[in-house]
Structure 1
Amino acid sequence: MTRDASMTHGTLRTRDGHRVAYAVAGAVDGVPVVVLHGGPGSGSQPGVLRLFDLTRFRIVMIDQRGTGASTPHGSVRRNRTDRLVEDIEAIRTRLGFEHWGVLGGSWGAALALAYAGTHPQAVTGVVLRGLFLTSTREVRGLFVTSRKRALGAWSRLYDAAHSDRPDALLACCHALLQPRGHADATRQHKLARAWRSYENAVLASASSHRSRPSLTNNTGSRRNARKLIGKYRIQAHYLMHRCWLGETRLLALARRAAAAGVPMAAVHGSRDPVCPPRNLQRLSRAVPTAHVERVRAGHLTSDPALHARVAHALTTMFLPTAHEGRSLRRAA
């Protein structure tokens, strides 16, 4: 995340050698909500604050292990989902919030459910955008099926990974991006740039306008090269392990949170090319009380329709004057 004078910044030093950066913005007495970014590996984006009325919310953005301002950057050592969940809880305790709401998008939506299912007593509600269920089906869809959306960009990624068959693409990316000193830095940077280009092309394939993810275009400096390599090293690390969750376990955690009284709302783009819209149905079957909404949009909140509905879900869920009561019912 970028440094901004309107935010306060902090660092959680973990017992296992990570420094987890976080930033706090909004009203001091506002309703607390923690924002969990996607990727995995992307880092927080301050643009997410546009979803909130900062005169009424207190927003905490966390750079997950190895991402953004967290260090060591790009590290996959002791970097897995259960550690991220405990980092979130440790930051809540440090900041003195008795409980808080959770917003998660894409991978962040999966992490939000994992956190809420592990620490339901700390969560007032969960809002999900573009739900990722960490299934093998979804990961294969991204690396194999979605090549039809951006065949040229996929071919460049395939070549950069030195893959010998489509089903091996993720494994080849993972192997090549492992820390190996400076000898392979050029090859790793080429692969990371190809992965980013493919990711952008897939996202753009479902969009009715020309918006792109918030990624720097400056790939020339060594620092930016290291950051890009680190992002996709972490992403490959998580996807190779189904994020240490998998769909069955993740939905069980969602049910556990709901059984403890945590309300849930999910907004999903009907044209989402990364996280299948049918994930809403899977969540509804697991948690019938969840309020789910399909919007004619893609994956990113840069899409105005998706942005508007996520902002509405946040207001409805967390601001007591916005809705009579806090209970939400599943859309008919």
Structure 2
Amino acid sequence: MPTEPLTVPGPRREGDGPALTLCGITKRYGTITALSEVDLDVLPGEIVGLLGHNGAGKTTLMSIVAGLLRPDAGYVRVLGKDPVREPHEARRRLGLAPQELGVYTPLTVRQNLLFFAELAGLRGRAADRRIEEVAEPLGLGGLLGRRAARLSGGEQRRVHTAMALMHRPPLLLLDEPTAGVDVQTREQLLQLVRTMAAEGTAICYSTHYLPEVETLDGSVAVLNGGRMVARGTLKELVRQYGDSGVELTFSGGPPDLSLPWPVVRDGRVLRMTVEQPHLAVPRVMESLGAAAGELVNLRIVQPSLDSVFLRVTGRRYDAAAEEESHEQ
């Protein structure tokens, strides 16, 4: 049976039904379970930050929503349509920008966008208007005549996202949309996401940069080992799971400390949970003794999405490591 959601999703609007519903979604690859009884609702105008380490099931989940994979159990509804039984109707209602770029490099930016506009049934002036509408907020207006092969990686990523928007989808799936992009592209994409949500688009936003989710200030869904382990608004999850504490990093193995707070060892790092970490620092430093010479960093941890992720998964969300692993 599907598991119950851990917390209630973000605030609902009167009379609105979910743009996306997942119930009991399970997907296996042989003996490996990629997703296990995942439930998720995304409402019109809601941004859901989908988080999880590599291999947590984020991309598999989006592929199932888009109808590219079939679940082994459970069901999906995209504005009431089943991607398995009604694939064309469901796909008309969603836009997908996957991790892997789908830009046609021999074509110009305009030709790439026109191709997808025509797939959406737009022709002539209607297609031209839509290209301008999509290109402007993504900073592509001056690049429409340039071949995609001559664009930077960040520019290609913007074109890739624009292609998913040509048919004005009420549900948008963005899978690592800012992977490997420059700061300007990241800001443009985040602003576009905020604008579309304000206009009523439901957005499922997978990312390995926690600050992006905090900036978007939407709701959060955390996958770990294929299971949904936390779901709610950012404020709800920080209040429920956000620990404060002190984190110590050593040049070698961390010492054994006698302290009155819970201490966790993680490689060269010691983490202790304490309600007022700034007041605990003097006692922590005193307890180090000779090991103080091997201390290379001390960090005070305040309740945040980072501490939520550590609490519910047991590991920090290291963006640099995640991106390096993804590139490999």
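Readers should treat all values here as calculations from the given coordinates under stated rules, not as data from a laboratory. Keep in mind it's a predicted model, so treat the numbers as computed, not measured. Cβ atoms are built from the backbone, for glycine too; each structure is taken alone.
From which structure (1, 2) was helix-only ellipticity at 222 nm (-39500 (n - 2.57) for each DSSP H run of 4 or more, over all residues; to 500) calculated, if the value obtained is -12500?
This figure was derived from 1.
Comparing structures 1, 2 by FRET efficiency 1/(1 + (r/R0)^6) of positions 50 and 274 (r between Cβ atoms, R0 = 35 Å, to 0.05), which one has the largest value? Provide the component values of the computation, followed by the final result.
Working: 1: 0.95; 2: 0.70.
Comparing 1, 2, the top value of FRET efficiency 1/(1 + (r/R0)^6) of positions 50 and 274 (r between Cβ atoms, R0 = 35 Å, to 0.05) belongs to 1.
A value of 3.8 was derived for distance in nm of label points 7 Å out along Cα→Cβ at positions 58 and 202; which structure in 1, 2 was it taken from? Don't jump to the answer; show the numbers that get you there.
On the way: 1: 3.8; 2: 2.0.
Going through each structure in turn, the value belongs to 1.
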One of 1, 2 was used to compute distance in nm of label points 7 Å out along Cα→Cβ at positions 82 and 258, and the answer was 2.5. Which one was it? 1
Thinking of 1, 2, which structure, once Rg and Dmax of the Cα atoms in Å is computed, gives back 22.2, 75? 2
